[in-house]
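What follows are several structures.
Read the figures in this text as sums done on the coordinates, not as results from a lab. Note that the coordinates shown come from a computational prediction; the quantities given were computed from them, not determined experimentally. Cβ atoms are built from the backbone, for glycine too; each structure is taken alone.
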Structure 1
Amino acid sequence: MTKSERRSERKRRDPDLGVLVGQLLFAFQDELFATLAAQGHPDLRPRHGIILAYLDAEGSRATELARQSGQHKQVVGKLIDELEALGYVERRPDPTDRRAKLVAPTALGLDQMARSDAIVAAIEARHAQAVGAETYRAFKAVLREVTESQRAPRP
């Protein structure tokens, strides 16, 4: 067995955090967006989750969506444009600051948000049942801590 083959075998047996989190994310997105498509939202793509996962029902500023998602403002702006063209969001004046705009879900966006919440709850319930509710709660708590630590500024 070559050095490269040994490394590949080790990666398969003991994948690192990035590989595991990536596999989880892609499998989660595949299920979520396939189910949304079957429920009447066929035009949404996983990239739209950058906006939809953080969007408040009352509306959110694009700068806040960028901060929460960790994406550049330009990426967020492009995705908002796409979602606006698809009819999921609209831009409206922020009542607390007339210079600012809120990105607010339309009726279609609110429907998607409700369906996504139900789909995610079902996915999480399935995992909790598979590993046990307490183990799943502990997993999410540790994953949250690791994520926050990874996103923290480095000295």
Structure 2
Amino acid sequence: MMNKELMTAKILEAKVTKGMTWEAIAEAVDMSPVFTTSACLGMNSMAEDKAFALCETLGLDKQVAEALQSCPKKAWDGAVPQDPLIYRLYEIVGVYGDTLKEIIHEKFGDGIMSAIDFSMEVDKEENPKGDRVVVTMNGKFLPYKAW
């Protein structure tokens, strides 16, 4: 079976060859751009019909579709990333993580925001002072249980 790294490389090559955006690929498989991209980068899996639709869209073979369906190992390098955009997201969590935790606990109680029952959107907001990146995260609240 093809591993996720090779799968991602094949998908990225096909994406460039076809001149497609993540938005267009996601639309072709009727999924969100964020989830579609995440699955293509190996951090989520796709249902069989979506995996085969994506491969048909990009002209990829059955091995890529099978790799898209396999359960990922959700792990990443523990080092602070060097990519400026990803680093800034770490910075946001570093600066505002405790604040978000306090506010979530105050509004909901002791628990977490699910990253499983979750959705995220990335939008562009035009602004005369400079375009804005709008990231909306929507996760189910999961209270901790006492026993």
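The greatest value of distance in nm of label points 7 Å out along Cα→Cβ at positions 7 and 135 among structures 1, 2 is that of 1. 1, 2: which one has Rg and Dmax of the Cα atoms in Å, as calculated, at 17.9, 55? That value comes from structure 2.
One of 1, 2 was used to compute helix-only ellipticity at 222 nm (-39500 (n - 2.57) for each DSSP H run of 4 or more, over all residues; to 500), and the answer was -21500. Which one was it? The read-out comes from structure 1.
Taking 18.4 as the value of mean count of other Cβ atoms within 10 Å over residues 31-38 derived from one of the structures shown (1, 2), identify that structure.
On the way: 1: 15.6; 2: 18.4.
That value comes from structure 2.
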